[in-house]
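*Asks:* Before anything else, here is the set of structures, which you'll find just below.
Please treat every number below as a calculation from the coordinates, not as lab data. Quick caveat: nothing in here was measured; it's all calculated off a predicted structure. Cβ atoms are built from the backbone, for glycine too; each structure is taken alone.
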Structure 1
Amino acid sequence: MRSLTIAGLVLVFGFVVGGLAASTVLDTTWNFFGGSLNINFGSGDDASVILATAGTQAWGSFLGTDYDDNPYTYNVDTTRTQVKAWVDGGGWIEFRMDRLASKVSMYGGPGQYTYTQIYTLDGAAFFATNTRTNYADMITHNYGFEANNQYQASGSLFYIVHEIYGAADRFAGLSIQGSGSAIVTLMSDEARAGGWRFGEGAGCYTNAKASATGSGTFILYGTAPNELKLPFGAGTIPGGSFNFAIDYLNGFNFTNINSSGK
């Protein structure tokens, strides 16, 4: 079953499309003033997705697909979520997708997730993602969907948080908190039991950058036990952690904010 909650009203619906290898799909859009929306999409015991948003005005689209395909008879179905969400005049967007099942003998345990939260006190925000889970890993692949500027916020106070998680000792993320505006491009992410790739990989070229106006704090962080490829082209080091915390007063424009760890 699939559930959609809008301002306290719960609508539960699911439908099957396709032929012999049927898929279960939740496809919905919204456009409202002064309300809130919560979507919970459960792909059996393989993946779980939560999208929540509220704002003076909020609109967007959500497409969740449980392919019910069981590739290679590994007993893990492929799941995909495609989201575009906007708010204006103040509000927030929150998204989390969890990978709950894996072909453990080949790819290690499940438990990977991607998480995003964007908030603006009185401005605008935007979020886009195209994320897939299967028996092997979790991949966000925005090429051909929304290749640039997937994380945006503006206003007298805003913040952007984005994180990918492979395991308890393998994760990475960024945060921006400030006044003015910020735009982040991370065209792809990957998370698996053995490590992560933040803003790079997924079979496409690297497109990872961030810019801002006004003032605030920009942080990039990551941890992995064996190897870390640092952002800003700062090289590769043995396992450990990194934390780049940058206070800015007149905006910034950074490229190569991608990293990886294993």
Structure 2
Amino acid sequence: MSINRIFPNPTVKKVIFQIKFPNLFYMEDKIGEFQLKIINEYPDSGIIYRKPIVFTDIGPNINIDEIKNMTEPMKKIWQFRSPNNYQLNVLSDSLDITSNYHKTYNNESEGIKFRDTIKTVLDNFIEVTGIPTVTRIGLRYIDECPVPEKNNAKFKEYYNTTFPLARFKLENTSEMAFRAVSKRGNYFLRFAETLKKGKDKYYLELDYDGFAYNIHSDTLLEVTDKLHKIILKEFENSIKDPVYNYMKKKKE
């Protein structure tokens, strides 16, 4: 079964689009112009600072000044929020858009499409910054899928799982995870399947991260479309009819 509609109870919980590029020393001077171009879509803005954490093995002969010198400087993040519950973060070397209330990537029956907001942001960002290529582009979907009964038989009814259930029965397992990175033509997919426990029940997290390297700025949206197709196909390969039926039901 293929996904060609918008479901009232989707399993997707978070969608992230990201581009990375060489550190732009002039970002501070360009961010105001960029903000004006997107202010109608992202009226709520602010600046936050994030300090990277360095983990090190502190031996008996370590010099505390050496640890201080290892600390990286704080990163400045220009953050913008939209009424549609999108969050846009801009750093000197990356840009990302996160949707926590995702309905559709590009379904024509829905007015608000994630692809449209990606296009708006990219068009204005490339115009302002003039970057010719990005070093990495990525599209990531994180789904939280139902596990109605924690046993092999019911789980196999719902999923084409990667778990080694013949060796490790689900009913006897508290944790299980699988991860793979696979090349798909000129693109890559990082896939992770993880059994997780929520507040009162278990669920299956399906994490799809499609990405590519060294992409010309003129083809960013075209590449994003291809990454979305790769992810969609893998999601369709992961789930069975009971999951489709779950997504068709209205939220309680």
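*Asks:* Comparing Cα Rg over 2.2 N^0.38 Å, for residues 100-163 alone across 1, 2, which is largest?
*Replies:* Ranking 1, 2 on Cα Rg over 2.2 N^0.38 Å, for residues 100-163 alone, first place is 2.
*Asks:* Where does the value 189 come from, among 1, 2, when volume of the Cα convex hull per residue in Å³ is the thing being computed?
*Replies:* 2
*Asks:* A value of 11.4 was derived for mean count of other Cβ atoms within 10 Å over residues 180-187; which structure in 1, 2 was it taken from?
*Replies:* Of the options listed, only 2 reproduces it.
*Asks:* Another question, if that's okay. Assuming 3.3 is distance in nm of label points 7 Å out along Cα→Cβ at positions 28 and 172 as calculated from a single structure, say which of 1, 2 it is.
*Replies:* This figure was derived from 1.
*Asks:* One of 1, 2 was used to compute helix-only ellipticity at 222 nm (-39500 (n - 2.57) for each DSSP H run of 4 or more, over all residues; to 500), and the result was 0. Which label is that?
*Replies:* On the way: 1: 0; 2: -8500.
Of the options listed, only 1 reproduces it.
*Asks:* When relative contact order in percent (Cα under 8 Å, 6 or more apart) is calculated for each of the structures 1, 2, which structure yields the highest value?
*Replies:* 2
*Asks:* Could I ask something else about it? I have 0.35 for FRET efficiency 1/(1 + (r/R0)^6) of positions 44 and 188 (r between Cβ atoms, R0 = 30 Å, to 0.05), calculated from one of the structures 1, 2. Which structure is it? Before the final figure, lay out each step's value.
*Replies:* Values: 1: 0.70; 2: 0.35.
Of the structures listed, the value fits 2.
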